[in-house]
Structure I
Amino acid sequence: MVYSAGAEHHHRSSTECHWAAMSLPLEDLAAAGQAIVGRDLTAPKVNTLIRPPPGLMSRLLRLHEAAGHLAATGPDILAHPETAKMIERELIQVMVRCLTESRPERICACHQRGPVMRRFEQMIEANHGKPLYLAEICAALGVPARTLRRHCQLHLGMGPNQYLLLRRMHLARRALALADPTSRSVTDIATNYGFWELGRFSVAFHKLFGESPSATLRGPANPKSLDDRTRPTLFG
């Protein structure tokens with residue numbers, strides 16, 4: 001993926017994935033293109049998908065992995081200017097070849113995160129730890145529910161109601177795990193997060209987390225595993 005200057009982007013993966021990144025100042029990219037392939041390279045006007053030849057892509061991945069490994073295990077080696085310059089030069093050369101020896105594919109605008117999702121994410125972040133509901137979100141964003149539903153389905157793989165329900169479940173789980181069982185009850189905590197039908201809440205909770213709400217309330221808390229910002233595929 002080659003991103004345009006100042007671009008926003010949003011990706012959803014249904015399976016395990018790994019990301020790595022490289023970047024160059026625009027003037028350095030232009031100079032590298034001129035030196036390596038005889039023409040200036042500029043940032044694309046829109047986010048662009050590049051499919052390099054397999055051999056070049058494998059070479060870039062190996063170099064990138066080696067540089068990362070060296071940075072983690074031998075930072076003193078990279079402190080030497082000549083060594084760092086040599087690694088950088090090789091990475092840039094292969095990256096430029098990947099960019100120029102392949103056919104770019106423009107990314108459909110529908111796959112880029114728009115203003116609606118950006119404001120949705122900002123509202124979730126601004127209300128960290130607080131349950132939110134579809135009506136108040138739509139009112140705050142100034143969009144009808146069908147519009148938010150279409151964006152969420154595209155970017156999150158689920159509708160806003162399902163996302164907000166999962167978010168409230170995680171918030172309730174965190175509250176249960178951190179609560180004092182001698183002074184708080186499952187009913188008290190569940191209703192605080194909008195779960196009025198306790199039987200359905202208990203069944204859904206067990207299906208999602210593998211234990212009953214009462215077991216979570218009585219069990220030892222593991223704050224790291226309860227951070228509701230770490231849920232896969234969901235932001236906030």
Structure II
Amino acid sequence: MIRTGTPGEAAANRRKLTLANGTGYFKSEFIASPFGEALAPQSFLVEQDPDSVILPHFHLQNEFQVVVKGSGEFGRHKVRPLSVHYAGAHTGYGPITAGPGGLWYFTLRPAMDQGALFLPEARDRMQKVPKRHLMGRPLAIGEDCSRRSESSCEEALPPQADGIGGWLLRIPPEGALAAPALANGLGRFYVIVSGRARVTGALLGLLATVFVTPDEEPVEVRAGAEGAEVLVLQFPK
């Protein structure tokens with residue numbers, strides 16, 4: 001399976017939502033799938049209002065979150081571009097607090113989720129399963145890859161035995177690089193965070209997301225004429 005979402009497509013469904021506590025945010029769906037399927041990738045961008053708070057909650061699906069603009073805090077962790085957070089299904093986290101300039105972040109999942117289940121009200125729906133919560137150190141992005149002569153790969157999240165992992169590929173103009181292999185993966189999201197690149201087909205621009213299942217790997221990411229930085233995030237089986 002290969003699924004692609006672009007900012008142009010997502011702009012058509014961008015909408016303003018408001019939570020029960022008054023926090024407002026824009027949501028733009030990049031990739032959406034039918035509910036109920038075991039593998040039904042989902043990616044969307046949240047633009048959280050300045051100085052607002054999303055209260056502690058959990059989800060029924062595993063997810064990555066990637067901060068691409070603004071600043072704030074996930075729980076007690078300060079976040080900024082490019083911060084990567086992983087929360088396993090039925091793992092509580094938060095609050096998510098936006099700074100004075102707001103906070104923009106992607107949510108990436110291998111299967112569609114019904115939405116946040118807030119704590120403590122929904123605690124009875126939280127299953128007693130192993131909890132997984134990972135926060136990577138912020139990664140510097142936006143360097144002038146057009147001046148690079150060699151590709152490099154930086155860890156965004158250290159590879160885990162259960163198949164979770166993350167890498168940032170920095171690729172010079174017309175260069176190519178594949179993320180490291182990691183066993184026990186369910187699928188990977190590729191997010192273009194600088195420049196333009198081909199992941200599995202067409203040349204894609206900033207913030208495009210691509211979901212790729214293991215049977216389509218390995219994927220060699222090829223940068224465009226200006227170079228590219230591409231985040232690769234792998235889910236566990």
Structure III
Amino acid sequence: MEPLTVALPKGRLLESSAALFRRLGYGCPVDNGSRRLLVDEPEANLSYLLIRSSDVPVYVEYGAADLGIVGQDVLRESGRDVYEPLQLDFGHCRLVLAGAPQQRGRDFRLVSSIRVATKYPRLARAHFLQQGISAEIIHLMGSVELAPCVGLADLLVDVVQTGRTLRENGLVELEEIMSCQATVIVNRVAHRLRLKEIQSLLEAMHVGSVLSAPSVPSAPSADS
């Protein structure tokens with residue numbers, strides 16, 4: 001039988017994801033420093049794809065991977081049609097609106113137009129539309145905190161864990177848009193055709209994700 005293919009995200013979620021599989025008794029011989037993109041574990045009938053987190057929903061939706069682990073921020077931004085059966089107890093963060101301290105308490109609905117820098121244009125646009133706020137969304141791939149400091153944007157939308165990067169750049173959190181954590185996604189066709197195998201793995205991952213384990217430091221990622 002063909003191995004189940006699992007897409008794992010490089011960057012901040014990889015070590016916690018690999019640790020989860022190891023707690024379940026798998027070898028999962030992957031790490032952030034490796035250049036290998038496809039790693040087989042024949043004795044477990046698993047293959048691991050090591051890809052950018054933003055690509056995980058794409059690989060899973062199109063069936064190149066049967067299932068994958070990805071942050072909910074990345075998943076919601078992607079808009080991909082995948083099954084999302086299980087949330088994992090790691091990778092906790094928040095998608096927030098932030099800006100300079102003087103922006104606190106400002107009613108942005110009364111502003112004719114504001115510029116917002118973000119790595120999450122889909123989520124940012126939806127948030128401002130829901131609030132009835134006219135906003136120009138500026139899509140950046142990184143260093144979002146720099147945008148308000150140099151006048152490129154008035155505000156930013158980005159993921160934070162501790163808020164340290166915001167504080168170090170003289171910015172403050174204005175509003176939480178959504179809370180996020182790691183989640184398991186499954187290809188819809190694979191879920192039907194290989195239900196027993198996938199369900200068994202999901203049940204084990206559910207148990208393994210809540211087991212107490214040493215904390216794993218998060219590695220920086222360009223698309224986390």
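Structure notes:
- Identity of the structure behind -17500 (criterion: helix-only ellipticity at 222 nm (-39500 (n - 2.57) for each DSSP H run of 4 or more, over all residues; to 500), calculated), options I, II, III: I
- Structures I, II, III were shown, and Rg/Rh (Cα atoms, Kirkwood Rh) at 1.10 was computed from I.
- Answer label among I, II, III for the case where mean count of other Cβ atoms within 10 Å over residues 79-86, calculated from the coordinates, equals 10.5: I
- Comparing distance in nm of label points 7 Å out along Cα→Cβ at positions 23 and 191 across structures I, II, III, the highest figure is found for I.
Here, each number is a calculation from the coordinates, and none is a lab measurement. Just so we're clear, the structure is a prediction, and the values are computed from it rather than from any experiment. Cβ atoms are built from the backbone, for glycine too; each structure is taken alone.
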